[in-house]
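Next come the structures, one after another.
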Structure 1
Amino acid sequence: MPIVVDIDVMQAKRKLSVAALADLVGITPANLAVLKNGRAKAVRFATLEALCDALDCQPGDLLRWEPDAPSRPVG
């Protein structure tokens, strides 16, 4: 998929654990892992807003488009 998720980059810059970030965002660590590894098919704007608030960043810091990125198999 050409959309690349960089949540882990911002998480590392802010020195937050997965559990701490999940708690700040209001999602489970498992759901945060799904977002971080690019397996999510959608992201609610409320979740994106909470991530940006918790990480003090812009949506473009978390998501980027790379047209040549390999697609992940569906299913």
Structure 2
Amino acid sequence: MRITSKGQVTIPVEIRERAGLLPQTEVEFEVDGDVVRIVRARTHKSAGRGARLVAHLRGRGDVAMSTEEIMALTRGE
């Protein structure tokens, strides 16, 4: 693996999945002598992926149906 001229490195998918590093995850670098570690940022507490998705969708519904009508559709009634 090489560092690009812009200082970028691609983290292999297996490592990202194992570490739970999703897009938009904040990370930090820890330097210990000649060893550099990438770790999830501790100081930045952003909403999780699900919370961001719900916030994005909140208030966008425009269905003029009651809850009972929607439930009847899901039940196939």
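Matching task: 9.0 is the computed value of mean count of other Cβ atoms within 10 Å over residues 33-40. Pick the structure from 1, 2.
Going label by label, the one that fits is 2.
One of 1, 2 was used to compute Rg/Rh (Cα atoms, Kirkwood Rh), and the answer was 1.25. Which one was it?
2
Upon calculation of relative contact order in percent (Cα under 8 Å, 6 or more apart) from the atomic coordinates, which of the structures 1, 2 produces 55?
1
Which structure, out of 1, 2, was helix-only ellipticity at 222 nm (-39500 (n - 2.57) for each DSSP H run of 4 or more, over all residues; to 500) calculated from, if the result is -9000?
Computing helix-only ellipticity at 222 nm (-39500 (n - 2.57) for each DSSP H run of 4 or more, over all residues; to 500) on every structure in 1, 2 gives -9000 only for 2.
Rule-based calculations on the coordinates, nothing more; no lab input. On a predicted model such as this, the values are computed, not experimentally measured, just so you know. Cβ atoms are built from the backbone, for glycine too; each structure is taken alone.
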